[in-house]
Structure I
Amino acid sequence: MGTSRKRSLTCLVFCLTVLFFYADRGYTQDDTAANYPNRPITFIVPNPPGGSTDLVFRLLTKEAEKHLGQPIGVVNKPGAALALGVATIAGAKPDGYTTGFGPFSALYVVPHIEKVPYHPLKDLKYIVRIALISVGLVVKYDSPLKTFEDVIAFARKNPKKLTYGTTGTNSMQHIIMEQIAKKEGVAFTHIPYKGGMEWQTAILGGHILAGAGAYSYSFLEAKQLKLLAFFSEGKTPDFPEVPILKELGYDIPCPMFFNVVTPKGVSDRIAKKLEDAFSKAIAEPTFVKKMREDLHEPISFQNSKELTDYVNRSYVVWERYLREAGVIK
C-alpha cells in the first residue's frame, strides 16, 4: 500500500472515529433528556420551613410529582436575605435534578448591593411563575397602630422606636421600609430575621412592633396579626380595604411572585419537561383549592419566556430605582 493511500485511510478512520464519538455523545444527551427524570429531584426553598412560602412550594411539588413520575424533595436553605438558597440553585449541576424558588430580594436587590456568587440573568433559567406573593406591613392585632398613617405618626414622635422585622438586611422589604422612612423623614429600627415565621412570632411575642414581608394568612384570620399596607402592584380580594403603596403615595416597584428556577445550563428539553409539569401542577384542583382557601395566594401563571422577559425588565427597573434612591452608586 502506498504512503499516500495509507495517509488517506488513516484520515478516513480518524474522521469516522470523531463522527461516531460525537454521534454517540449526542445520542447520550438526547437519551438522558428522553428518560428525564429517572431519580428524585431536589427543590431548594431559600426560606425557613413552616412559613407561607415553604407551604406553597411543598404543595406545588407534591402536585408536580404526579406529572414527573419522581419524588421531589424540598430542602430549605435560608440565609443572606434569601440569596443563599439562590446561590445553591445557580451553582448546582445543570442536569434538571436541582430546581427551586428564586425570591425577588435575591434576584433584584441583593446582587446590586452585595457580592454574590451568581448573576440573576446569567446563571439561572426561569421555568414558570405560579403565583403572586401576598407581602405587606403587619402589626399585632391589638396594637394601638391601627393604620399605616399611625405607623408614620408614631415614628415621628418616637425616633427609632418603631421596630420592624424582615427576612434580612437588604431584602426588598427592608429597602422598601427604609425608602418610606427616608421620604417621610423618620427613622425606623430594622431587625433582620431568617424567615417570615420568625418575625411574625416576634411580633406576637411583643419583641418588635411590626413586620414587613410575606405574612401567614392564618395569623390574620385568627385575629393575631393585622395587615396595614400591601407591598404589591395590585390589591387582593381578601382585603380590599387595605391600601397598596401606590395609593399611599409611594412609587416603589413591587415585583413579588412565586416561581420555579433551575441552573442556567439545564437543557431546553429538560426545562420544557419541568415547565409542563409545574404548569399542570398549578391547575390541579387540590392546588387551586388550597391556594385560594388555605394560603390565600393568588395564582398567576407565566410560562418560561414570559417569566424570563418579566425578570429581565424588573432587574433593570430595580437597578435604576436603587440608584435613584441612593442605595447604590
Structure II
Amino acid sequence: MKKGPHTNDLHQVTEPLTFPSHRISVDPTGRYDEPLDREFPFFIRFFHFHQRDFTPAPSWHERLELFVPLDGPLCMRMANREADLNPGEILIVDNLKLHMVADAPDLNTRVIVISFLPEFVWEGAGHSHGHLLLLPFYAPLDRDAKVVRRQAPLLPRMHQTLAKLIACYVRRSPYFQAGCRVHFHELLYYLAQHFRAADSPRSALVREQDHAAQLKPVFRFVSDHYAEPVTLRQGASIARLRPPQFMKLFKKVAGTTFVSYVTLVRLANAVPLLKETSLSIRDVSRQVGFADQSYFDRRFKSAFEQTPRAFRSKYGNGENR
C-alpha cells in the first residue's frame, strides 16, 4: 500500500501491530458503547477497513474520537456531512451524530481510532486548560468536517506525537498511563493550535497563548457557575477588560462568542441529566441555567438536531416526561 506524505513515523510504529477487520456491535439506536476505565478513560483501537469487510452500521457514542486512515483514502459519513480523507489526515469525529465509513470499490486501509472522555483531559490539565484543548471537539461545525489536511504545517508534529503516543500505549511499560497523558495532551495542543490559528503567522500563536492565559479564570468561572445567570459583563470583569475588548478576545481564543460558549457548556451539562435522571425537561433546563424552557428546546435542537424530549426518548434511562 502506498504511504501518504508525513506518515513515516506512524508506519514505523504501527508496522508490527495487528489491524483486525472492523467489527462492532451497536444497539437499536445506533449507540456504540465500549466500556472505559473511569480511572483511565482512554483507548486506542486499530482496524482494517476493506471493501464489504467491515461493520456497515452507523453508530454514535458519548466518548470523543479521532480517526486517522494510514494507507488509502476513505469517506466518513457523519449525519448530513461527508469527510473525504487521505492517508495520514486526522478527523475529529462528530461523535453524537450517526457516522460510518462509506463502502467503496477501492476501500483498503488501516485506521487508528483514539477514543476518550473529557475527564481524561481535565484531570491532566484542569478544567480551564482542558476546555481550551477540547474546543476543537465542541466548537460548532461550519459546512466542512474538522479535518487536518495533508498540507497543514502542524501535521508532521501531530504524526510524531501520535507515533510516540501509540508506542507508549501498546508497550504498556511502567507509568504508561502517565506517558499516554503527556503525549495525548501534546497532540491536543497541536490540534487546538491548528483549528484556532491555522491561518495565523507563528508569532501570533505566542500572543494567543498569552490571551488564553488571560481568559483562564473566565473558563473556570463558567465551568463552576454555568447554572447561574452569567453575563458578558461578568466575563469582561473577570478578565479585567472592557466588554468590547473582551468580546473580541474571547471570540479569537475560543472560536465562538462568550454567550454561545456559556450556552454550549449548559447544553453539555444537560445531556447527562436527560439521559440519567427522571427530572422533567423543564427542571433540567432550569438546573443548567435556562430560565425559559422553550429557548432551551430551540438551542438543544440546534446543537443536537433533535428536541430534548426526542433525545431522552432515544437515549434516556430516566423516566421520560
So Rg and Dmax of the Cα atoms in Å, computed for just one structure, reads 24.0, 101; which one of I, II is that?
I
Taking distance in nm of label points 7 Å out along Cα→Cβ at positions 55 and 287 as the criterion, which structure among I, II has the greatest value?
II
helix-only ellipticity at 222 nm (-39500 (n - 2.57) for each DSSP H run of 4 or more, over all residues; to 500) derived as -13500 - corresponding label from I, II
I
For which of I, II does distance in nm of label points 7 Å out along Cα→Cβ at positions 103 and 239, calculated from the coordinates, equal 5.0?
II
Quick one: FRET efficiency 1/(1 + (r/R0)^6) of positions 39 and 135 (r between Cβ atoms, R0 = 30 Å, to 0.05) came out at 0.75 when computed from one of I, II, so which one is it?
II
Match the computed value 14 of relative contact order in percent (Cα under 8 Å, 6 or more apart) to one of the structures I, II, and report its label.
II
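Every number in this text was worked out from the coordinates using simple rules, so none of it is lab data. Remember, it's a predicted structure, so these values are computed and weren't measured experimentally. Cβ atoms are built from the backbone, for glycine too; each structure is taken alone.
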